[in-house]
Structure I
């Protein structure tokens, strides 16, 4: 339905630093209820879920409605992708019906192919490589609680997964200090890391307490992500010592906040007293998925300038 001149959001570096700041300004207005425009009025958004989700499904669907649009939930059972239709064909067909596509899938190459052949904006709801909407929500949460990301130290504890890669991308654009503590064999993507190290202080260490030293933000994720359940026992052994508990939080700055993209496994990657304690901002973080994704959709699908 759109012409070929459109904007996708596949990764955080798709936006410049100035655009990200403007995006957070817009999302903040949405969070405070100060934004009442309906840039998606009369527009439809296809939401393709090759991976199930709670937060992504609800936040995108509610966000689309709040912006005046209509969201269609499409599981593998609802689209021919689940039966082997080429992604390019799905992209071309959906582009004739809808004004934007959000996809949550496994291989990042599938997202890129969808975006290549779609003539409407495509938004990355998650791939095995990147989870940019979540990290945008995390950055909005930091702004909400700490005022700014500028000059802050962020610690990532655990798997060098799609969240870690997106944090590295965020450091690449915004220039904050990021230290990731990952076990051997579970490092983040080497190319993404190398690029970020050209513009920001980003390093990978083995010691979780070293990463947390003086950090303003301590962040973690489950040890086995969706699709990795069969690796659970192996990963539990590899990640022993990577739990975010009260002892680790004591190494961070006194005003540090704890974040987790959820779902969380208390007693594995985080202790109950931390995630349910006073430094935890995980519920604000989850809410901010709604606001930041509305800002992304307003820009890409609704044509709202940043």
Structure II
């Protein structure tokens, strides 16, 4: 099986508005798929469709090779769990009581795994504390614990760091990495906090106005975002000879401007070239951020 989740021309229409429009998504086992989009891009709608909360208007999708209209999909969905929008918690109960209730709902035969689950999400020391007294970050971690109660292979998280303070964001980030690396759980996580997704995702999908504009691996994206320095030289011939000799990747823009890629000792380069009667007239760093790349993809970049 090539993909554990695949959508084909998936669309969701509400009256005259397409919340999703011709979405073709591909998620491989073991990946962390970062779904990037502004508020209103269709991220939550997509997750509601994938979890069966709402039905698509057009197109199709499959989970572990089983189409959503096949009768086997109900059994296949047991391998998937999700936290979409705000986690549903009983605030007058403790963390442990919330998990016990969830275990009973899904028919878990034993409560033995609850302590391990609380420890996994960092709530073991707060298991008897009522949820009403939890911070937002603690509530998010408990929500993830509830989603993990069924031992899923595939986890869907909708904006899990939205509204969190820096400490809470770090906690959720580390938890997602732990679930992926230690438990082998495939994760689809959405956010408009691009820098945070950049720290964890192995694949990215850029969603804009209901359309999936691009899918790209972390390796491919890193190549596109790699550090670059634009220089102006009075001797292009000697500059190019030097770059070739040092095996520095470059791109000539015009007769006196050139872009260099990667980590470069600029001071040494300037000194070496000066010995060959070549002067660097100007140096500008042109590092591209994930945010700028996203804006470029959705055609929203301000030049």
Structure III
């Protein structure tokens, strides 16, 4: 009887361990399935060109070579480093514009009172439901009349006019969580709304500002359709257009070079998540100031 009593706790403790082991095995298997395309792309970039679509489609190449990286970097009319520099300039300038403009508009909606505030806020939210293709032709006609086609201005300048309603809505929700008593105390000290925005709201809103900056950088870096519409000169291509250049319409495509440069194009995105994941998670999860 005593032995039976002592066996129950052992069985009970074994069950959670077994469940945890099965759970981890399933997560590892699912993770491998998700990253398998990236692993295969890495393997393809290290294979010789004649072996890429051969009978052996496994992950381990029979011969490892870095020729695809060299050919991909220097194989076009301009080096692929030029594409990286172009994308970096556009992404950084667009991110700065997005954060500044969206935070200003969000501050007005969240902390100030003006005529028609609810109407304009609802209209701003309504733009979230507008597909990009609806405004594409009017924007193209406008930018063409300004002489900005085949330049970076259509990709950068609109960001300084708060065109991304998603970031405005995200910041509005965060700003509303900051106690208004801080604004009242600042006004009693003679602070203007502009100074309240700079000295109180922005320092307390670093998580949401970082979240908007990260998403804005990633979306701009990965944008293909915008540069495809407005840029036609290869020296001004972004990374995404540079990758498209490896695919020939005649059917002759440099797949090894495409895989190699595609992997390199993921490096900035990976570094962004690696170094700023804490601010990203905090900005998404937090809806007000920590107390």
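What follows draws every value from the coordinates through simple rules; no lab data is involved. Everything numeric here is computed off the predicted structure, so don't read it as measured data. Cβ atoms are built from the backbone, for glycine too; each structure is taken alone.
Here are the numbers for this structure:
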read-out	value
For 2.1 (distance in nm of label points 7 Å out along Cα→Cβ at positions 94 and 246, calculated) the corresponding structure among I, II, III	III
Computed -12000 for helix-only ellipticity at 222 nm (-39500 (n - 2.57) for each DSSP H run of 4 or more, over all residues; to 500) - originating structure among I, II, III	I
Among I, II, III, structure where distance in nm of label points 7 Å out along Cα→Cβ at positions 46 and 190 as derived comes to 0.8	II
Distance in nm of label points 7 Å out along Cα→Cβ at positions 142 and 254 from the coordinates reads 2.2; which among I, II, III	I
Origin of the derived value 31, 19, 11 (semi-axes √(5λ) of the Cα gyration tensor in Å, for residues 78-149 alone; candidates I, II, III)	III
